[in-house]
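Please find the structures below.
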Structure 1
Amino acid sequence: MKIQLNFSTLLDNARLPQRLTKELTELFQHHLSKAHSKTRVTSNAISIKTLTYRVRHLIAGFRELRKGGFALQSPWNELPPKFRLPAGRV
């Protein structure tokens, strides 16, 4: 049986921007229940305690960054247009 954490309540109470909340929801739905360890032996589901720990700490990290002056609107690494390379250059 797959354990599923209802993380939407935690995200709703986090007071993060709507776009950031939406994109975190999508990320959590796809990747939260996956094991990070490449050497994990058991095929058991990740515990609800671990899932809750992950969500709370990720949310806390985004809130702390925003409080520190970083106006994060997305969990993705985005450069402002003036710092992007022209198309075709790597």
Structure 2
Amino acid sequence: MQKNELKSLLTFGNYFLGVLIFIFSLGFFIKNKALAPLFISAAIIIVGPVENTLMKNVSPQDRWIVDQLTSIGMLIFLLLAELQCQKR
């Protein structure tokens, strides 16, 4: 398998799993009014497509800032998910 083919396969797998998790999260929210799965989906969206888009729009020397900010955003949403789980 060529490097570009592997990159395409992994990218597809990442997006496929992200969409699948988001669909399940919406289902859990609609059925059970559970917020934790939505927070987890938001974390995935931040470190996935949002980070990728931002990385393409900043200079290479500033990418560490995007990396740190998206990591903080992801951690905030994971913390919210944990706190939501404690309420149940």
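What follows is calculated from the coordinates using simple rules that are stated; it is not laboratory data. From a predicted model like this one, the values you see are computed outputs, not experimental measurements. Cβ atoms are built from the backbone, for glycine too; each structure is taken alone.
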For distance in nm of label points 7 Å out along Cα→Cβ at positions 9 and 25, structure among 1, 2 ranking highest is 2
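Ranked on distance in nm of label points 7 Å out along Cα→Cβ at positions 17 and 73, which label among 1, 2 comes first with the largest value? Working shown, then result.
Working: 1: 0.5; 2: 2.1.
Largest value of distance in nm of label points 7 Å out along Cα→Cβ at positions 17 and 73: 2.
Any idea which of 1, 2 comes out highest on relative contact order in percent (Cα under 8 Å, 6 or more apart)?
Working: 1: 39; 2: 31.
Largest one: structure 1.
Given a value of -27500 for helix-only ellipticity at 222 nm (-39500 (n - 2.57) for each DSSP H run of 4 or more, over all residues; to 500), point me to the structure among 1, 2 it was derived from. Working shown, then result.
Numbers: 1: -13500; 2: -27500.
Source structure for this number: 2.
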